[in-house]
Structure formats: structure tokens, C-alpha cells
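Asker: Some structures to go through are shown next.
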Structure I
Amino acid sequence: MKTDKTTKKVEEVLKKVRPYIQMHGGDVALVGVEKGIVTLNITGACAHCSLADLTYNNLITGLLREEVPGIKDVRLIK
């Protein structure tokens, strides 16, 4: 898995979901990709929302695993 290519693909996926997240007063930023593990920082209203984990686990993690080869896990920083 080539990191630069993977990072670019992860950013492309985040661009797709970012408008939905921003509509709810939050945002998501890529912290890094290392050994197939994506680390994301969630901010704004989403950082304190009880449904944030559900949204990120179902929406973002699912999309990343579908669209970016080699993704093993997605970790969130709140």
C-alpha cells in the first residue's frame, strides 16, 4: 500500500462525506494514515454528539474500506 496514494484516496472519501457532517455542525480532518490505519480528528458539534461514533463507524469507516484498498481500521480523535 503506497501511503501518498492512500492518503489522497482517503481525502477524496472525506470530501464526499464532509458536507453531510458540516450540515450537523461538525467537521472531520485526516490526521494520518499509517500501516492501513486511518486516524481522523472530529470537531465541532460532532465531537460531543452521542451519535458521532455511529455515524463515523457506519458511514466513514464503511466508505473508506470500500473505496480505499488496504484500510484495516479507522480511529477517531475527539
Structure II
Amino acid sequence: MNITLKNVPDKVYRTVKRAAKEQGRSLNAQIIQLLEAEAAQLERRKRLPELIKKLERFRKSLPPMDDSTPLIRQERQRR
């Protein structure tokens, strides 16, 4: 797949070009790496609501815990 970018701000171009040089990549390879990383991040964000729901279901399945305050106080008094 080929993409043409137009009107890239100078600051963005310089930053990406510098990063490419520092990492031993061509400008094209650097842009592909950045796009792959962003695509992966978007996929993770897309899955986040379902993961939150699963965690909430798991939390609700756990037995209620007693208040830990007495245990903490008891441990502090031992010191």
C-alpha cells in the first residue's frame, strides 16, 4: 500500500527525520514504524471497554473482604 503525505509541518518532518537517523532507519521505515505503533495503540484502546467490563465482573465475583483497619493497627502496635 502506498500513501502520499502532503503539507507535513516542518517541525514534524524534522522530528521524524531525526528519529529515523538516530535509529538507523530510512524516513519511510520510521514513518511505517510510527504508523504501526499508533495502529497497535488504537487496537488496545478499542479493546479497553471490554477489558474493563471483564475486570468488573471478576471483582464482583470475589467474596467481600473484612475491614483491614484492625489488622493494620495490630501490626503497627507490634513494631
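Asker: Thinking of I, II, which structure, once Rg and Dmax of the Cα atoms in Å is computed, gives back 24.8, 69?
Answerer: Answer for the origin of the read-out: II.
Asker: From which structure (I, II) was helix-only ellipticity at 222 nm (-39500 (n - 2.57) for each DSSP H run of 4 or more, over all residues; to 500) calculated, if the value obtained is -25000?
Answerer: Working through the options, I get structure II.
Asker: For the read-out mean count of other Cβ atoms within 10 Å over residues 5-12, a value of 15.4 was computed from one structure; give its label from I, II.
Answerer: I
Asker: Next up: Which of the displayed structures (I, II) returns the greatest value of distance in nm of label points 7 Å out along Cα→Cβ at positions 45 and 61 on calculation?
Answerer: Largest calculated value belongs to II.
Values in this text are rule-based calculations from the coordinates and carry no lab data. It should be emphasised that the depicted structure is a prediction, and the values quoted were computed from it without experimental measurement. Cβ atoms are built from the backbone, for glycine too; each structure is taken alone.
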